[in-house]
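Okay, got some structures for you below.
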Structure 1
Amino acid sequence: MIKKASLALCALCMSWTSTSAIDNAVDYVNTLVGTHSSFALSTGNTYPAIATPWGMNFWTPQTGKMGDGWAYTYDAEKIRGFKQTHQPSPWINDYGTFAIMPVCGEPIFDQDKRASWFSHKAETATPYYYKVYLADHDVTTEITPTSRAAVFRFTFPESEGSYIVVDAYDRGSYVKIIPEEQKIIGYTTRNSGGVPRNFRNYFVLKFDKPFTYTASVTEGNISTGSLESESKHSGGIIGFSTKRGEQVNVRVASSFISHEQAELNLREVGKDSFEKVAEKARKEWNDVLGRFDVQDISDQDRVRTFYSCLYRSVLFPRSFYEIDAKGKVVHYSPCNGQVMPGYFFTDTGFWDTFRCLFPLVNLVYPSMAQKMQEGWANWYKESGFLPEWSSPGHRDCMVGNNSASVVADAYLKGIRGYDIETLWQAVIHGANADMPRTSSGRDQWEAYNRLGYVPYDKIRESAARTLEYAFNDWSIYKLGKALGKPESEIKVYGERAMNYKNLYDAEHKLMRGKLENGQWVPNFNPFKWGDAFTEGNSLHYTWSVFHDPQGLIDLMGGNKEFNAMLDTVFILPPIFDDSYYGGVIHEIREMQIMNMGNYAHGNQPIQHMIYMYNYSGEPWKAQHWLRETMNRMYNPNPDGYCGDEDNGQTSAWYVFTALGFYPVCPGADEYVMGAPYFQKMTLTLENGKKVVINAPENSDKNRYVKELKMGGKAYEKNYIKHADLLKGATLDYVMDDKPNKKRGTSADAAPYSFTKELKGIK
């Protein structure tokens, strides 16, 4: 009992007395951040993922109904079960899910009738350990995970009727109770798309207490005379008598391959005690989160926000591979329905995560990045396309061909050890084809290649597609150059990288939709969301020239005009036109209520915009607005985000920005400077080198960079090289309450732009 009490205390308490957060970073994580969300207003649209970093299976308490994308919401009053989940987003929903629920008194299967009142005051939520008291059943549930398995511990009251319900969900499922082995096996086919016909998630549960009651459930009908059910909606109930305080342990694992593989996956917990599994999961989290050591704990809320964001940054993309009986890495392919060799990853939308989530992985976790790149190569081999949105297979969501950026950034940042030639073929193919009924490839690629833009009268969100395709073309061009591909093969992509210019309207100094006949779309409204753009307006998307800010500056007439347009975003009130959607979508509402003008940080297209001041000689404005965004839009509470968290992207933005630099252009060998958020932070890279960031005077008042030294020498650039970070670096900041309007203003201080590369300007 002492060990159990210690575990609960460890989960409940923050070790604030530690001199270094790196030893116990997981204790600063609040997994409930972002859960106070709804369809109308997102403060993250997250759920408390009980998981290991990049784990195959997550677990979560379930407050929503079966099939509800909002699986857990902070303001809910009852828990319906504890479900294995693979959900990347409520909008994409879930797959391969089933639920476990303890009940007392009578065997109850119905999800509403078995639901129990709970309180956050009797809930402990960490990444590696979850505990909650179910008041209606007088049962305490505890969960601790591995990547493919988990251990449940239920503490029951004195009762002749203590039960555990296994709900395999509807849309086709199977459950079999095996009393002599104290085991339940089954499968669920529940999914939201992106799966072959043979898709199943096979599960096995092993109990440490003999059953005195068994019943199968078929379409809600409880049958004590049956141990097996295969139907649209199957389940099982087992029961026993318990003494007050008696604990029942359940070991559970699943597999997308077979029941036999699920048994193999159960080896991840083996014979370890609940405490031992929790200890291992805790260590795994501390190892991953502990790469970042925030040595400034003067504001504990900021430390908690940082590590809570970092936790979200290392959940997705999900590992979708398993280890077979011979110890080989294999995966069920959601592309062809076969069991295939090698790594596989899923549950990410590149439209979101190419921006800074994957650059974060490439910088801090390169060995994991290597596995991911092998996984993307397998996607191409098994389906003929790289994914743009995956869950678990190809899905139709969002726009762009940003897989090109994900592939290019990894290679250009030095990640090796995978089949880059296959990935080169994949990005070339994806730029000149599209996969029907999915977002993969490029919709309207023929028109784009012929006209130099995607025509408004051919497809929705045409301007957004054009801008992203142009950046994707730059990514392909740079990757081709690095691979030594002949100029005759890659030249066209370098030329198409400038296609963004075809949508620049000099009259308004903004990007605008264009018809196939070359005419502008009439009745231009820069505040109109959607239409020619994706979940944003022209004011948000005009800055989506990641690879060539200098080219955009030149189009606008120079730094002065460019900065004035940037300023306009914040000066304007939160005006919007929602006519394209026929109502206010949550992304619009989130912009409206933040009191930062037309800046819409809650969605991805504009998240890099503030850093653009570094290209146009006014870096102090970036320092000001980055601090405002950090302070206003993030906190460690259930309403802690300013929009959808989106598979780690919005979290990774915070992580990078807290460091003081950000990958505006993934694929470029540099990060654009902001200003550090803490007085001291140390990043330990995988190669053992350290990036030390010192800013002792740093505060909300002293938010401006007065001086910067790197390696003891004055540093005037508005960027830092990736290669310099990998060698280890010490950045010493002198911060001030007044902007230094002389530092970082010269032309050679500006970060990378393709225009400058073409002109031979360093």
Structure 2
Amino acid sequence: MVKRRRPPAPFPSQEEIVKFVHESPGNVGKREIARAFHMDTAQKLLLKKLLRDLELDGTLARGKGRHYAEPGILPNVSVVEVTGPDEDGDLIAKPVLWEFDAPLPIIRMAPERRGQPALGPGDRSLARVELIDEKTSDGGHVYTGKTIRRLTTSSAKIMGVLVDHGTYCRLQPTDRRAKFELVIDKTDCGDAGPGDLVRAEVLPGKRLGLKQGRVVEKLENMDSPRAASLIAIHHHQIPVDFPPEALAMAEACGPATMKDREDLRETPLVTIDGADARDFDDAVFAEPDTDKNNKDGWHLIVAIADVSWYVRPGTALEKSAYERGNSVYFPDRVVPMLPEALSNGWCSLVPLEERPCLAAHLWITGDGRLKRHKFVRAMIRSHARLTYTQAQLAHDGLTDDVTEHLVDPVINNLYGAYAVLDAARQKRGALALDLPERQIIMDDDGNVESIAVRERLDSHKLIEEFMITANVAAAEALDKRQQPCMYRIHDQPSMEKMEALRDFLDGVGIRFPKGQVVRADNFNSILAKVAGTPQADLVNTVVLRSQAQAAYHPENIGHFGLNLRHYCHFTSPIRRYSDLLVHRALIRGYKLGEGGLEDDHRDFEQAGEHISSTERRAATAERDATDRFTASFMVSRVGQELEGRITGVTRFGLFVELTESGADGLIPISTLPDDYYRHDEKAHCLRGDDTGQEYTLGQSVQVILREAEPVTGGIILSLAGANPSSRSSGARKKYGRGSDKGRHKSGPPHGRGKNKKRKRK
């Protein structure tokens, strides 16, 4: 039986083809059109010519993979570049390639998968996009986008310093990890010149040799004292400028009302902060408890700036605070979470001025336990602004004009309450790491004057214990009232980190038994054993590295380091968004009036991930800026012999902390005395095969400062002696020239010499 061929369908009109392309949900090419209209071979040839004509007259546009679409319509999968958040906080992207006359579309990116870092301005991704029924103000299409895969791009902006090379400039990157420099023609430098800190983009071009670049933004001259922090701000994309609407709202703020507020204006609350502090968000008061059932107990008041009164949900102020997540503190400047009109103005508890607060009344037992608590909205008038040094001197009997009238009624009571809280902390077994904190001291011109160890006084510990107690009370209160809480969580160390710690402790003669439930006081017993010994700093550092990282999360797992079941951050809403969320939850839970959590409040889990990431971003930026300020301070000491201690051992060299300045530098392995060195990761050491020479974590060394580079913050060192002392006399015997075990001569390992020819497979 002969099968009859179906006659071809009538050839579709131009309008029918265009309508089919516009209305099809997926990718449409010539094949899909031919199949839809049942075309034979002859009709397919006609279709090819028609599509070419439609493309030429602009009716259809051809994209990737020979697919057709309405002009100005993105393919379902597109490469996009993030431009930043819009006024609603949504992350906005644009297509990387756009060759149409139609208005540029915008793409609202969905949040990244859990555990993945958020996209930032300039980041590119391969995204699945979907057109929605909405238009931009200029008539462009609007899409939703979801990341399929992150992309690296050569068009990313590179920060660096211009260096003159005659007819052209080179860009010296500020990132010490950068693998290449850029060549920039002087016609592409704009108004920037040699010595200027700029942002540049890579130009498309040759694959071999140095890449070409073009300056897109001049930032600062590198000789400026503020360049170090400016590099960190731009490198980590920390928002500096507030939206005009947020600034206007802050400037329009004024005094809060007394409605529904407890009057604490006559209570002698005081602030105690660093000498350079500009925003004061906490004031404290203590008195003996008059309750006969609480013998030797105390009544504390911790009054915290009522930021929630001024920063309401859904406003421009709130959105900018959320974006920043926290304030960022550099040696020469602060990038605040809130505009200055609030952070240093209406929210700051400046002395002798009325300020609204959220106050925690805390009743403490004679043995330092939190007996009960109450949260109220209040109005206070700080009776004095004290520095830590000032408070400590007054307690020690050295008063001044400000403190002489405050000792008996205020300061001594604060220290009395602190004594019982401190005793309870020690009994509880909170992790007690003792690591010196370095302070960079600037002169009036913004240059580094000196670097010193920050003094830690009992007054510092006093405020710390008061704040911890208030934070515990806030977390307990929210848990009891079944309100959402942004907990500050700290998990116990992982098994892998504990095994690494045991291996290290075995190497320094400290036993850390296996099989026991690990608690914070287990670490304290280790730290107590080495206190006052040359190993103390080393062991404290390694114990710190073994700990998990603290984070923000609505699910409570407790705080391992503080050994607390309930803990959150309540005491710094001027500089931490987490604390603002806790304030709003307390206001709703206690029914304290306006500014509480709304029914459609932010998703706490998503917010926790965001502010944990902004906290890490701030810490990294602060550390980077400190490195650059330190390097600029050390430039004048290049060539000098200095004392240091090995703080890191890697396969590529030794990290050394200089004793005097606290600066961190690298001794490259190539500069060590001639030998072949093996990296023993468990023992934290480099060991020479021929000599048995060991360089071990915590070892004291004399070094020569070879380089100090303020642009990158890098410091390069070398050992001062050709034969520094070995850590152990037995090392040379075990691995010395008399033994053939594991021996390699200086140079590459066996099988990797220059004369070895590789067989082709």
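Laboratory data are not the source of any read-out in this text; all were calculated from the coordinates shown. These figures come from a predicted structure and were not determined experimentally. Cβ atoms are built from the backbone, for glycine too; each structure is taken alone.
Assuming 6.3 is distance in nm of label points 7 Å out along Cα→Cβ at positions 144 and 296 as calculated from a single structure, say which of 1, 2 it is. The structure behind it is 2.
Computed over structures 1, 2, distance in nm of label points 7 Å out along Cα→Cβ at positions 224 and 360 reaches its largest value in 1.
When Kirkwood radius over Cα pairs in Å is calculated, the result is 31.0; to which of the structures 1, 2 does this value belong? Going through each structure in turn, the value belongs to 2. When FRET efficiency 1/(1 + (r/R0)^6) of positions 408 and 600 (r between Cβ atoms, R0 = 30 Å, to 0.05) is calculated for each of the structures 1, 2, the largest result comes from 1.
Volume of the Cα convex hull per residue in Å³, for residues 40-415 alone computed as 141: which structure among 1, 2? Matching structure: 1.
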